[in-house]
1. On relative contact order in percent (Cα under 8 Å, 6 or more apart), which of the structures labelled I, II is highest?
2. Given -9500 as the derived value for helix-only ellipticity at 222 nm (-39500 (n - 2.57) for each DSSP H run of 4 or more, over all residues; to 500), which of the supplied structures I, II does it correspond to?
3. Give the label, chosen from I, II, of the structure having the highest value of distance in nm of label points 7 Å out along Cα→Cβ at positions 136 and 224.
4. Out of I, II, which one gives 17.6 for mean count of other Cβ atoms within 10 Å over residues 128-135 as computed from the coordinates?
5. Upon calculation of mean projected area of the Cα convex hull in nm² from the atomic coordinates, which of the structures I, II produces 12.8?
6. Looking just at FRET efficiency 1/(1 + (r/R0)^6) of positions 144 and 216 (r between Cβ atoms, R0 = 30 Å, to 0.05), which of the labels I, II belongs to the structure with the highest value?
7. Taking distance in nm of label points 7 Å out along Cα→Cβ at positions 192 and 208 as the criterion, which structure among I, II has the greatest value?
Structure I
Amino acid sequence: MEPIIGITANSTFINNRSYPEPHKVNFSPRNISKAITMAGGIPIIIPVNEPRLAEKYDDMVDGLILAGGEDVSPALYGEDARKTIRATYPKRDEAEVAITEKILHQEKTILGICRGLQLLNVIFGGTLYQDLSENEEVFVKHIQETPSNHPIHTVKIEENSYMSSFLSEELFVNSFHHQIIRDLGADLKVSGTSSDGVIEAIEILEKNISVIAIQWHPENLYYKDQDHFALFEN
């Protein structure tokens, strides 16, 4: 039976000639849904909603993808917002923290993508650099200006990690983030890094928890590279 995979949505305003003013819509990158379908799953988009509904959504799905989006609110890890931070979406943070905690409690699988990695790290008690400029050791370009289906830097996958069982030793990835992990969350394991030491992949497969998360966007590379497709298969 095909697994049902929830994808956390974002929201934005759009203009439509049928309406007198912009109206708010939920949206999700279509490539994520396509990748799930190709991997044999059934995608369901979970809108930004009240945290109290997390249990209902948890009942519907067999696994969860935390998709990319705005910066994670620094309030979640006890910091004031600094001048380098960009837009946050506290309502989405609250909704995704709630559903993630439910999914973890039910021992279901989670894949975090970009913001999803950052949020998972915070949920497990870690912290973030609010901007790449806060870490003087960063020298790789992590916010690319080339199209999203063109990778721009390498990620080395750690030996003996779970990801090493289905990914190559070194991947070529795309990159669209300006925040990175500062302090790693409890029980999380680093499974991939870029050449400047930025944590690009994390995982935890113990205590009946199955979590993998990456800093890049495999939904824009899965159709041309088996490594990136494998992230949706596993």
Structure II
Amino acid sequence: MPPLLSVDRLTTGYGRIEVLHGVTIEVPAGSVVALLGSNGAGKTTALRAIAGCLPAWKGRISLGGRRLDGRTVHGVARMGLTLIPEGRGIFPGLTVADHLDIASRATAGRDRSGMESRMAEVLETFPVLRKRLTQRAGTMSGGEQQMLAMSRAFISRPRVLLLDEISMGLAPIIVDRLYEGVEALKRAGITILLVEQYLTHALGVADYCYVMAKGQITFVGEPEELRSPGALAAGYLA
């Protein structure tokens, strides 16, 4: 089976500075693939290029066999790819209910069956959002905003979801709850490419792992290989 999302020998960067040097990543349909590495490895740059925020200088990116590189951010999104960036991508002036309603309306013209059950599962996974329905998103904590961003994705059902450092700056108990959300997205059949600096949660949810260093892929394999004594990643992250 060909991968749903394919990144083939991607080279890109900022200005004249090349950051990614021929990166290849394959994400099978329905899987969770973790892209791991230390700060500055190029992980976020890879996600931004896939989402259309950065142009591909060389190589190609495809979704379901259709080219993504060369398309605008909106064009990529219309093909079914959603990026939740480090900044969470929420609208500060809108309420939680507004965000969930927008996500629901985004499915217009597509499969809207089971919308009520999706809403119920979101509020069961992140019960704090039920108490925040009338609250403006910009006044919530960082963890609550991340839960809201993931809830929108769960409701709108993208073909591929890109998650960038969802644990960044958050307390361990909040990170635990967020990764429960990742598990729920996985059970719903959403294909996920997950960028993470810290191993514990990523290895727990991932089907396949890539390790990136200095803009290049240095390891491809299964999570168990990175847990073993003497594994490639054993010393590069806490």
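1. Numbers: I: 19; II: 28.
Ranking I, II on relative contact order in percent (Cα under 8 Å, 6 or more apart), first place is II.
2. Working: I: -6000; II: -9500.
Going through each structure in turn, the value belongs to II.
3. II
4. I
5. II
6. Numbers: I: 1.00; II: 0.25.
Biggest value here belongs to I.
7. I
Laboratory data are not the source of any read-out in this text; all were calculated from the coordinates shown. Quick caveat: nothing in here was measured; it's all calculated off a predicted structure. Cβ atoms are built from the backbone, for glycine too; each structure is taken alone.
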